[in-house]
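Every number here is computed from the coordinates shown, using simple stated rules; none is lab data. All of these numbers come straight from a predicted model, not from anything done at the bench. Cβ atoms are built from the backbone, for glycine too; each structure is taken alone.
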Structure I
Amino acid sequence: MVHYYVYYRVARPDDAQTLDLVQQLITALASRTGVAGRLLVRADDPGTWMEVYESVSDPAAFEAALARLLENSGFDAILASGSTRHVERFRAPASSR
């Protein structure tokens, strides 16, 4: 299983449309992949957001679905100037799988 942590800075963290867009992305991804995501906001910096997707059994299909959803979502418009989505992938150590 692979766990995904996707973080980025948003231009307007208090904007309801920004929150709605991210929540729609998470919901659509769950519908397509069965992976329920959640959104976190950095405690000391409300402009830094993180999407968390845990226990992904088919990383290739998950990443393809995510790329398709982002392609026409307008997601880049909510990012702070100079920000991009950073994707980190983690798994359990070999001895505990």
Structure II
Amino acid sequence: MKFIFTKHATFDKFAMLKKHRFKTRVTRRFIKEAILNPEHKDEESDKPNSIASRNIDVKHILRVVYRKESDIIRVITFYPAEKGRYYETKTD
């Protein structure tokens, strides 16, 4: 599977996350893992895009907006969000 990051997904996104101190967890590799093994996946609210979510830390998730085209995954954007804002998280 090939991953392509759009200009929007790379231009200032990593710098913005670094500014907000998410730099240690959010890398291209982490984004790919979030898509391939999401903790939550939304395929309805932003069709034809999908949104994969994965924990960044205790209070935040990373949401990755992407589109699958044959064997290519195009990462459109990604952003941190507060847990519970978009879906209920499981508590142990």
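Set I, II, criterion distance in nm of label points 7 Å out along Cα→Cβ at positions 31 and 79: the highest-scoring structure is I. Once relative contact order in percent (Cα under 8 Å, 6 or more apart) is evaluated on every structure in I, II, the highest one turns out to be I. Starting from the value 14.0: which structure in I, II was Kirkwood radius over Cα pairs in Å calculated from? Matching structure: I. Hey, helix-only ellipticity at 222 nm (-39500 (n - 2.57) for each DSSP H run of 4 or more, over all residues; to 500) derived from one of I, II reads -5500; which structure? This value belongs to structure II.
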